[in-house]
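Computed from the coordinates by the stated procedures, all read-outs in this text should not be read as laboratory data. In this text the structure is predicted, and so the values were computed from the model without any measurement. Cβ atoms are built from the backbone, for glycine too; each structure is taken alone.
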Structure I
Amino acid sequence: MILEGRVTVNGERVEELGVKVNPLRDHIKVDGKLITRLESPVVLLLNKPRNIVSTVKDPQGRPTVMDFLKGVKQRVYPVGRLDFDAEGLVILTNDGDLAQRLSHPKYSVLRTYLAKVRGVLDAKALGRLKRGVMLEDGRGQANFIHVMTEREKNSWVRIGVTEGRNHLIKRMFMAVGHPVLKLKRIAFGPVHMEDLPPGKFRYLNEEEVDRLRKIGSSHGESRQSGRTR
């Protein structure tokens, strides 16, 4: 269609293949008809309650994260997944490029969790998690780990990982003999959930979205920030 001269951008005929355009700003016409503009990018943060599926649909008919997005007109999709029985931060967006950047392993985006585990972790168990434990699908390693509180029968631990593998946190703690009793994700990269109530969502502001978009060039800095918080 371009070579036939049927495409115009902002009133000017395009004859070169591969011309870059901004579909949110430029007026693109084919045969004189305006192409409908894409939806504006939107990024949401949801505090997912426990026993909710972090997908758009569930074959078993269980409630999903989409059930909590009342009033959201754009069609958004969750970035990655959070365990059914886990709670906490889930990012949803209609920006495919951003979703790919946040979920792709090469960017090593830091995920931070609070985990209630059975028993009290000793120095040996903490050391193994920091060095990495062998799992059936490869090594699982904590980017950082801090014991928050200890009681006779359980401990609360703050842990960060830079992978989104299935049940990774649970399998890591199981490997050192401390099964996870509760799991809550509190941060995804530079974005923190803070005091958002369960089942509620909010729109990320421009500064937060910009920080997410920069992850590709500064993910190392994000990992380091997780160690010092």
Structure II
Amino acid sequence: MKLVHIAIMAAVLASFSISLYFYEQMPDKVATHWGLSGKADGYSGKVFGSFFVPVLLVIMSVLLYYIPFIDPLRANVAKFREHFDRFILVFALFMLYVHILSIYWNLGNEFDFGQFMLPGFAALFIEVGSLIGHAKRNWFIGIRTPWTLSSERVWDKTHKVGGDLFKATGILSLLGVFFPQIGFIVIIGMALAIAAWSLVFSYVEFRKEQKTKRK
């Protein structure tokens, strides 16, 4: 088993261990959602609030790991599998980080939850940018538009620039730590902008390719 897979399993076990260790100290109503203000605005029962993230982490880790095996273009996925496995690890560590923040907050240590979430999002976006920058054409991972899936060249060009944009979003997320009230607004705005850009850019590049072929 690869070291990265062992690390993912360790993150999963750590999340369950933390929940079990602090379960008796958790309140009957556990805060499970925080608004943009960083204050809790949603609550769940003790069991759900204590174990939702660990269970979700297991489900997502298994799905992320096995989905590429059913991809018709899985041979392409194998070319960047190392980067994809590293993304799964970063995602698992991100979820573990969120879980630790949640447990700590519910033990009576209130703080600006959003501000402490921003470094986690920064690391996640930077890793997404790295993954996208190395991704080869496939059906599950990356910027999948009709035009990137139809052309290797359009896929590569879109993902090269898209990867840099995700990394830039991660860096902006770090800066948002100092401006927590607008940090998440910047993240959401950048994510929407990247999605819109991906559609337009890949379409334009595909049209250019088609015109070149007709000449």
Structure III
Amino acid sequence: MERNHLSLDIPIRSFFRFAVDCPHRETAPVIDGALSDWNEAYRIPNLAALDGQEEFAEFFASWNVDGLYFAVDVKKAPALEIQPDRPLRGDGLQIWVDTRDVRDAHRGSRYCHHFYVLPGKGGKKTVGGQVRLRRARAHSKLCQPEELQVACRSKRNGYSLEVHLPTSVLTGFDPEENNRLGFTYILRDRKLGRQYWTADEPLPVSYDPSLWGTLVLSQ
């Protein structure tokens, strides 16, 4: 007798907890879309190999007293189907940050943040913003898009993206008191697919901080 089996396709990496260094940099990178001021020391390790996947972009992170800095280097020609009116439905980058790194909570707090960046395409401006974390117990005030520094630069086969999340938009950001941040990201492209760090749908990674990893703010 045949039995039907439900396949959730849950990634192997979601069963582990990851913590990686996020290096300090005294001089902030210039947010212009060019990655000449980033190097391998800032690169976030690729976890896709744990699930037999290949990444199509390199992801970088750093910090200083002015906030967090991220960069993405997409190595293949993208499609970039941008939906400004529904930023989470179309292509782009999503970043989650928990300034308290509470790893055993399945619902967010006011210290949890969900940001997005829509790469510029065809002369359109690169746009960044923040949305409320679903099912969170409490919410911090959402930032204004102009508070985020974002920039994108097209390349022959791909594009590069830079993001600065200033301390003013990161409720609870205090590296002297807590140098561990909950963190994950998802990079979407209609052609290239989805690249994520710790977990993806159907798991509730968009609102469950226990599915995120940890950035350790190192000196």
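Details
- In this comparison of I, II, III, the computed figure 23.0 for mean count of other Cβ atoms within 10 Å over residues 94-101 is attributed to III.
- For 71, 41, 25 (Cα extents along the principal axes in Å, calculated) the corresponding structure among I, II, III: II
- Origin of the value -25000, where helix-only ellipticity at 222 nm (-39500 (n - 2.57) for each DSSP H run of 4 or more, over all residues; to 500) was derived from one of I, II, III: II
- Computing distance in nm of label points 7 Å out along Cα→Cβ at positions 14 and 134 across structures I, II, III gives 5.3 for structure I.
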